[in-house]
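Scrolling down, you'll hit the structures one after another.
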Structure I
Amino acid sequence: MSEPAKILLVDDEPGMLRYIRTLLEVDDYKVETASTGEEALQHVEKGMVPDLVLLDVLMPGIDGLETLERLRRMKPGIKVVMLSCVNDARKVVQAMRLGAHDYLTKPFQKAELDAVIDQCLGQGKQAFTGEVEEVGEDVFFIAASPAMRKIRSQAALVANVDIPVLLLGESGTGKEVLARLVHKLSPRAHRTFLKVNCAAVPADLLESELFGYEQGAFTGATHAKPGKFEICNKGTILLDEIGEMPPQLQAKLLHVLQDGQFSRLGSRSVVKSDVRILAATNIDIPEALATKRLREDLYYRLNAFTLHLPPLRERKEEIPILLKQFMSRMAERYARPPLPLSPSLLQACQDHPWPGNLRELNNFLKRYLILGDENLAVSELQPRNDGTGGASGEASSKTAKGAGGLKSLARNAKDGAEAEAITRALEQTNWNRKQAATILQISYKALLYKIRQYGIAETKSHHKLSAGA
């Protein structure tokens, strides 16, 4: 049998110390106790290497947060769970930023303590070392890399604190999946989860979509209609592409975050809103703040805590697991037998940079499943003579017309030619990206990705653009 885990229990209340120690020793954990932060630090300084520290937040002398910070400096890999009789969101967020693995509010049941210990020590269902976690209808989350395991741990902790969370990452990295995971792990899990794509809804309709309207509020408003915030009351709402929300609407959203209330279009009455807000974006935050594209006050409201998803190229150890999951699920969906994932195919996937991240990987595997030609699939991922990668992602799979034709340019010319075609389309539409995407016959998100990829920027003086490959 393996040696029992060592737990350092730190609490200044003798009764709570005895109670928790009893709960732990029932399960044969080896328990050391300390009644102050100083005493806990001395235990570790003298050579104790606990598998887990249960640390009270409010203590005389060195409080729990300072003790946590010092413990993490002494032993960067140490696992710490904070204990508190008050569910203070600010202290929870501060503890997370200092490296706490979880947070328990006293009094708690033994089952709650067991679940947290299992998660931290890797003994239960909450410990993910490559397993697939189902988070919705055919939506799954994988944490097979150190970076993603850390994100999963942070998501589990922040899920229990009712604060806004900002999800950052490149397009296709899985921000919506992470949002669904936060919702699933939160007390609101049995309530509604809604996603609103701020880039997909025209700016003049987005306000009524989010906040609803009264009869007669505008031409065509023949009856009152509730918005997403009313429909999603007590639940979680994901505002995707928050950077595309018009500034005047950002101001109204700020009031919802501050006051928890809003008014429908055409109404003077106030609607109370109890909604957990998650926001996702792939924009350059400092640039968006500098250009006033994103309101600074809204950003700081949304940024109570940030989860930053790394691109797929930085977590390539997850690619084989993702391929197997995508293959089995798509084979079932399309009623086809799953195709083998040979070593050469896996190696080609490992070597590919995947600029479109999970979305590109999913589309690649879908093509492989439908065409059934492994050689064609592998060749698709090989670098081209012009230095570009193989055909991948949504943009390269669409037929392009106008502005020179994106498909032929991507196939036969260098990146500069593609950037020039996008620039001409943007000039032609006076920087209207939705119209430019229509001309180029690519998706709006694909165009945004290309604009960032080539550094295409609108000048402040007039609608002329500069492009760089």
Structure II
Amino acid sequence: MKRYLVGVAAAAVMAVAGQAAAAPLSAQDKSQITATVDKGGARLGEVAQQIWGFAEVGYQEHKSSALLQSELKKAGFKVQAGVASMPTAFVASFKTGDGPVVAILAEYDALPGLAQAAVPERKVVPGVAGHACGHHVFGAASVAAAIALADWMKANGVKGEVRVYGSPAEEGGSGKVYLVRDGLFKDVDVTLHWHAGDANDASQGISLANISGKYRFAGAAAHASAAPFRGRSALDGVEVMNNAVNMMREHIPDGTRIHYVITDGGLAPNVVPEKAEVYYYVRHRDPQVVREVMARVQKAAEGAAMATETKVSFEQTGGVYNMLPNETLAKVMDQNLREVGGVKYDAKERAFAEAMKSLLPSNRATLESAAEVQPMRIGGEGGGSTDVADVSWVTPTVGMRAAAWVPGTPAHSWQAVAAGGTTIANKAGVVAAKTLALTGAALFRDPETIAAAKAELAQKRGPDFQYKAMVGDRPPPLDYRNKSGAE
């Protein structure tokens, strides 16, 4: 496969991106859409907080998915559940006639081991999942945006289709990859998404491609003191593999990230471990580099098994591309986010934020920044990965952040969980819902901008690009969060 090191600063791409800007919506359009979101704001918060309470991990989000589907059905959407062999995935459609298809992504999975009370002090519940990445309000706000957009389309005779993709298991399960692989985005014109954050902006960064999976070693159990010579330690296999990979770090392309956690290392020190498991991630901006480095990690596993006289097997659990930012769409989203504005605290919310701020390390962000919209940046490289990236390679895609957390809060932290259980997160959901709906409406009004966004995507991915999922042809790993695989 050709190496796609995408540089958004390329002059040709910038030229395409600058060809069109969305025709402004009328004041009546904007008023109607924002009023609909405001009217449903209380319900948005209720749905978000119910999902925050469910805190279901990847591919197990049955109650969360059902709740979002119910909201869409009540609004007149046709819902197809269990798509792409994922029981908690769905596609919901509201169609008024032939016209553009605007997709909105919805997530709703939690992270294991991060339950936390909605208070500004550490009260983590060990071993229980929590919404440390804000997906509870992500899903609720995306659904609210789709409903507001559908109401506007119906009231104004706008032809087209708004479609919600309920995508499970973003956190390491690569749920959207299976939606893309099964062709469910093949007729989508543009895709919109958002994410919880500690600030408001429509910047479009380049995420890292990754492959993740579990290496399982099998040995022979024996008494670790009386007869260790009869045993073959699966844990030794894991440790030799890890040492080999760590020696490899000096000799891999710059920007590569490799991280692992031992998810099963035995239960008692006086028993030679018969089985052991280590969970690996490999990341890089270039998908091909990820494939190549992961092949070397595989060799380290095989060598470790040979050295320890054990056996090793590998299960790939995830794999995603790098994000392709779309500047054409980013300009439209940025314009609408600036009109909507940020998250304004009331007295109770400010008291929570002030108490939380004192618990955040090296926090230079001001609380006032939650109400501000930050400058839009294009092409900055982030350290994380997301399955939204695969969507961005098959349809023009744009996203934004809203300040659901106290400024300075890192994702995947107990502080993010705590803020997610408050009205601060609900208000961020309203900001996101308004911005997504206004952006969708602007695109329905201006097919030339959609065409420019498609041209930008085609230029960035190259004329010979063919999508090939990083997960290969494996089925969705519906049990990847089970014991001996929990992260």
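Just so it is clear, none of the values below were taken in a lab; they were calculated from the coordinates. Keep in mind the model is a prediction, meaning the values are calculated, not measured. Cβ atoms are built from the backbone, for glycine too; each structure is taken alone.
If you line up I, II by mean count of other Cβ atoms within 10 Å over residues 141-148, the top spot, with the largest value, goes to II. Among candidates I, II, the computation of Cα Rg over 2.2 N^0.38 Å, for residues 237-364 alone that gave 1.49 used structure I. Figure out for me which of the structures I, II the number 42, 28, 20 belongs to, where Cα extents along the principal axes in Å, for residues 213-308 alone was derived from the coordinates. The structure behind it is I. If relative contact order in percent (Cα under 8 Å, 6 or more apart) computes to 25, which of I, II did it come from? Considering all the candidates, the number was obtained from II. For which of the structures I, II does the calculation of volume of the Cα convex hull per residue in Å³ return 195? Considering all the candidates, the number was obtained from I. Here distance in nm of label points 7 Å out along Cα→Cβ at positions 37 and 437 was derived from just one of the structures I, II, and that gives 4.9; the source is I.
If you line up I, II by mean count of other Cβ atoms within 10 Å over residues 173-180, the top spot, with the largest value, goes to II. Out of I, II, which structure matches 1.4 when distance in nm of label points 7 Å out along Cα→Cβ at positions 325 and 357 is calculated? Of the options listed, only I reproduces it.
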